[in-house]
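Take a look at these structures.
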Structure 1
Amino acid sequence: MAKPDEPVSPKPAGMISIPANKGAPSARGIFSPLRHAVFRRIWTASLLSNLGILVLGVGAAWTMTQISSSTGMVALVQTSLMLPVALVSTPAGAIADMFDRRIVGIVALSIALTGSISLSALAWLGVVTPVLLLVFCFIIGSGMALFGPAWQASVSEQVPAAALPSAVALNGISYNIARSFGPAIGGVIVASAGAVAAFATNALLYLPLLIVLFLWRRLKEPSRLPPERLARAVISGVRYIVHSPPIRIVLGRTLVTGIAGGSVAALMPLVARDLLHGGAQTYGVMLGAFGMGAVIGALNISAIRGRLGDEASIRLCMIVMGFFVAVVAISRSPVASGIALVFAGAAWTASVTVFNVGVQLAAPRWVAGRALAAYQAAISGGIALGSWVWGSTASVIGVEGTLLISGAALLVSPLLGLWMRMPTVSGPNELSLDVLADPEVRLSLTPRSGPIVMEIEYRVDPAKARLFYAVMQHVQLSRQRNGAYGWSIARDIADPELWTERYHCPTWQDYLRQRSRSTASERALHLRANEFHIGPEPIRIRRMLERPVGSVRWKEDTPDRSTADAAAMTSPGTGP
């Protein structure tokens, strides 16, 4: 029998259960990650940059209400800030996994800083038009979209694994502390000094984070393989997500939540102006109330998840948010609307934090940036699409009716749990520590040689055939999300005990990557499949080069070409 990789039984595909890291420091309390100096510095600086982006949002939204009477154009300010995340985050996630995340963060912040300085200059000159405002909001949003995956994926490098959920929640708290005070500060700045001051403040508040990242001496993990090219890295990330049911479910629920709840951010200027008959300060206070609730939700997310579980937590949050969005729709009192927004903000942040934690714990480090980019694309794309939908709807039926429809959509969204139940995630999905040895090779291969075809032969008791087939369906997903193509399982019609698993990788280098990406839970799954094998002979593994003559660099001592064309490299015990 093939050598076991990890003596742990696997869970079904919809579940992820990872053994806790032995020796990891205890992570007690939501603020425990702040004990780590690097995380503490970056977190503090990111708090300031979050204040800046929210001050910018207030200035841009209020400026649009002054230079355009269109409700659709006002809503498009939020879309222009969030849409880049949906468009840029996929390659941004690949870049975060391919290169030094510290350098990626510095470049991304520099883009946002340049856009903010340019917008400040144009506003100072008095030449800002609705289109120019949207364009520069898009540029700034693009910089932050590139920054997001690198920043979030680097959290696991700043704190131990046991503290990761708290660190994720703290990042959410950072944004929502900024949301609590940033809009109010932005409203005061806009009211007292104008939009130019708001835009300039945003630019200044990027500088501390740039300095902290510049001074961070990140420890690089040496890789035995060169980085993937960008296009291949994007494809690898997409394939991992497509073949990972837990991540697909989380992203689907995130997208729906973003669309249904996008009305709050998109229509808040109109709530302040049309429903509450206030000005920039009222708008800032309303956003501050929403942000204050968001901090409350983030601070209590650990207790909520621990008591209710992820699915019940999401359902509760959607019901609470839907109800209080409806209250905002019918209220004409700033006090009542502010109280309702506190509850709505708490529910919103608690739900998106549960989604974020789920993605971070489900994705191994090699694809963490791309998985987080997909999460950002889902939430930001949902908000951007929702902002457009709710803005267009408000221009037809008014702000009150639009918010009532949005609240109803949030109230019914928990029904998705009947078909897309939130997965159970119990720990970081770490790569297996048992690295497979390189296979024996007798052909002269280059990194681009390929395709490499794998055939693994199992002998299985016919009485256990159905159970073996069920396990192999999970094996299929694990192979495909790590880089395998064309997977199949076949049974010999003349010898019912003989089963053959077959797949291929585009190149030799892709195959080596596929072997190195298995997590502890996936190794346990492969072991479970190996345990079905019976008979005195070990599992037979063939590695074959499927390519015409001329694709291999021939050497003097290579066997004759007719034999090499069908070369099968058989290694009975090192794993596929």
Structure 2
Amino acid sequence: MKKSLRILSAFNVKKALLAFIAVALMYNTKAQLQSALPIEAYGVWDRTPVSLDDDTYLHLFKGLQLGYNWDEIEPVNDEYNWSKLDQELQFASDNGLYTYLSVNTGHDCPDWVYNTVPKMLTDNRGYGGTEYPYFYHEDYIMHYYDLISDLAAHIASLDPALREKIAFLQVKTACSGDEKPSYGTYLEESPYKLYVQDTEWQEYRIAAFQHHKDAFENAGLNIPFLFQDIDSGKSWQNAAWTWVSENIGTGFGVKGSAYVRGHHLTGEEYFKNQWYDNLVNPTTLPLFSRAEMDQSHTRPLYEIKKPLGFYWGVLSGLNTGLSVFDVTKSAIDAISGHPGITPSLEFFNRFAPEIYPATTKGAYSIFHEGLNATDVDKFPESTFGKASKENKQRYIDICKVYAHRGAQMDDPHGVTKGQVLQRRVQTGYNDAGWEIHDGNYERWIEQIDPDGTSIGLFRVRGEINKKSSIYDRFARSFETATGKNTMYFKFHEDVFSATAGQPDIITLELTWLDKNKNSKWELKYDAGEGNIKTAYSAKGKGDNKWKTIKVVLSDAVMNNNCPNGADFMLVNTDDIDDTFHGFEASISRKISN
């Protein structure tokens, strides 16, 4: 039966938002909400997946993307071949891995679709080619919907053990996962031209969302969906967000957090503010997010020092609450030439699942200051110029003030671009940016008043090059001249709450730069009210090397008994300014009777 396009009427946005708020209030509870995906699935995934042929790095992965093109699934009309999917699902199950599924449609449709469906024509010479189906044609919609229905029916027919390993399905309504009707610029002779911000295009996508929902529900499946371009903060995506939040409910995913592909990329703070509270320790609407490492690691910015790029990219991804880091084949191949990448991926695997403070086994605070040019309080327009993304001089002038700390703009042109172009063409590091994260990268450890008790440093040991350490990019230090001689830290209030349990063993690892001979500092911690103990006393050798110290605390209380309500402190015990990279903590709790 042919299926016609279901064009949705205009939304009553106010009514929709009120309905969503009502749903959110039902979830508002202090109880730990179910994560949007199985916690074991949070971490690094194999996007290609190369591990099907080479298991060298299989231990790094939590799951595999199983992606297919429509033309290979249905080379002949109404004859579907899911044998490759079955084989790869079996491989994943045999190796204890999760999977997610996707089918590329749009320009990846079979040639026979064009027997009745008109083509749209573009000048694109890159990914996607120059010919695209006219998505609104009823025959295209009929064939596309039949494909999704057959996928759902096939999944339902599988052994339950295989189905259970399907973590989610990425909903693709257009070209690849970008949800665009085409790439490039339409040729004048193209009979049709569709654009992502058109109301009709959003209605087409929403109708496709509805069909996915119906097909999977009719097949008795409860597999989470991942959506692209659903953002209530962007007017042209608002209708899609409203439909998904009302009709899917909870537990769905968003494609985003491209910030795992770099650091100081435009818009990171917007993305964090928009999604983080739904991704980490959610109290209303638990969601998950997924982003891939595309070819950004082959671009100029990463090529300066590839392990450094991965390290700070991973921190940026975690900072926005990223759940699944989908690593492309070329990035996996890069590991063999850059073994320093592996610890960053392992770091992501440790902390991506730690979305609940009451059960976390670890925490970190990695020191960083970003010079966010959108902050007109910190950087007044009267001093630094108009706060505009295109104002290159504002970034330059901000960095001049911090130049004595190592800040500079290597590529003022690159900073004016959106994050997609930025990570593709930017040639050097920029310490000021637009809507960049301005504080430490932290999970479950907070530095109290970081800028009031320490100073941020950039390019700590000079120019960043292939010989640099990953720690050289950012740090914090004491500043004796301004009285900044103690840094204070505390765990999130729920980490050692009455219900979570009191600390049993806490292992603190601190990385610092041994720059100054005979410099002295101490690490102190809360061992009970009126009992602040010294865990470590340092005396510098002055060899200018990064070093990591580890202390095991068996009597810590961590009940905010240190000054300023801290749980532990770094204390300068002389007048020399020491430099630190940050803390990582491993946590075990006492089991109550």
Mean count of other Cβ atoms within 10 Å over residues 319-326 - structure with the largest value, from 1, 2: 2
When FRET efficiency 1/(1 + (r/R0)^6) of positions 487 and 503 (r between Cβ atoms, R0 = 25 Å, to 0.05) is computed for each of 1, 2, the largest belongs to: 1
Value 12, calculated as relative contact order in percent (Cα under 8 Å, 6 or more apart), assigned to which of 1, 2: 2
Structure with the greatest value (metric distance in nm of label points 7 Å out along Cα→Cβ at positions 143 and 191, set 1, 2): 1
Test item: Rg/Rh (Cα atoms, Kirkwood Rh) calculated as 1.04, pick one of 1, 2: 1
Origin of the value -8000, where helix-only ellipticity at 222 nm (-39500 (n - 2.57) for each DSSP H run of 4 or more, over all residues; to 500) was derived from one of 1, 2: 2
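Coordinate-derived values only; no laboratory data. Everything quoted here is computed from the prediction, not taken from an experiment. Cβ atoms are built from the backbone, for glycine too; each structure is taken alone.
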